[in-house]
Structure I
Amino acid sequence: MRLDRSEAAGRGPPKPVIQGWVSLPLGVVTLAEKFGGEKVSRAVFEQMVDVVSAALADFSRRHGGDLRGLHMLGTSGTVTTIAGVWLDLPRYDRRRVDGCWLRTHEITAVIDRLMAMTWQDRVDNPCIGMERADLVLAGCAILEAIRRAFPCPRLRVADRGLREGILVKMMRADGVWDDEG
């Protein structure tokens, strides 16, 4: 998506324009089932990245290029888990995670940290838990393939849906919503 600031877009705030989109026939469950989720070596992780990169190749050729000044937006799942781990939260807190910015080296550091963990370490991490311990590395592989195809210096983390975002914006405008909790 880009923001159209041209005269054709009219006056007022810039209008968002979708540049392209793709839906891939794989996800964290598919990858974890194919490659395993408990013990994931660096070689297995790279195989997962390669599978996603191949599925993403045509789209990235069409829509890659000059990404200066751009950032990624990641919603829910893996990116919120990465943010929670990066922030070293004692328990997952969506108010701390939602809107968080992660620089590329921070994402890399968390992926490396997760790769070094045992399955039990991931289970014991309060931002991962039993439900995601066998899926989080597959999610990291998907994110890594996207990062390699579209290298951006930062990623914005979102853990709230569109309707919730609209509601929160309205509540802030009315003075009802307090971001501090």
Structure II
Amino acid sequence: MSFPLSPEQVLPRQGGITLTEALVTLAIMGILLAMALPSMRAFVIQNRLAAESRLLIAALTLARSEAVKRGRAVQVCRSSTADAAGARCSGAASDDRDGADWAAGWLVLEADSRRILLRQGALGADTQAPAGRATITYHASGNASSSYTNVKFSHKGEFARTVCVASSGRISLKSDSDQC
């Protein structure tokens, strides 16, 4: 007695995915990507602000250590001409980026000789870092001349990072909601 073979017995079942399964997977991946992009943008901006604020911390740390090493005052001042040959400190207190914004750049220099130790040019175009003080001076003791100074870095007014300088010379970095 012979039985006819069914199609399952003649042709083995093929592995793989169907076109419908592939399209559903792509649609789900697209939805997940669309949900992740806004938080990725915030992540990138926050990391850029942290890096830019750490540039100021590095300059302040250099100024403090050089003041102690040299036994004389060293200043960090905002400068809109830090990239230029005739770089100088900006003392103007204005609302534009050229005068009052630390994001325009800064200089580290000896207070008495005005010899430049470090230049930092302008930061990202969307970075804002206004501060009331145009200059932070460190003395030979390592103390800062001001009672308390802070420089708040932000991206168009959001995602802030604040560099805090105590009168003792101690420097700290605070996140968006933290106070100095």
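Rule-based calculations on the coordinates, nothing more; no lab input. None of the values given here were measured: they were computed from a predicted structure. Cβ atoms are built from the backbone, for glycine too; each structure is taken alone.
Points worth noting:
- With distance in nm of label points 7 Å out along Cα→Cβ at positions 84 and 116 derived as 1.1, matching label from I, II: II
- Distance in nm of label points 7 Å out along Cα→Cβ at positions 20 and 140 from the coordinates reads 8.5; which among I, II: II
- Identity of the structure behind 12.1 (criterion: mean projected area of the Cα convex hull in nm², calculated), options I, II: I
- Structure from which 19 was derived, relative contact order in percent (Cα under 8 Å, 6 or more apart), options I, II: II
- When Rg and Dmax of the Cα atoms in Å, for residues 108-155 alone is computed across structures I, II, the figure 13.0, 36 traces back to II.
- Parent structure of the calculated result 25, 15, 10, given that semi-axes √(5λ) of the Cα gyration tensor in Å, for residues 60-123 alone is the read-out and I, II the choices: I
- Structure (I, II) behind the derived value -15000 of helix-only ellipticity at 222 nm (-39500 (n - 2.57) for each DSSP H run of 4 or more, over all residues; to 500): I
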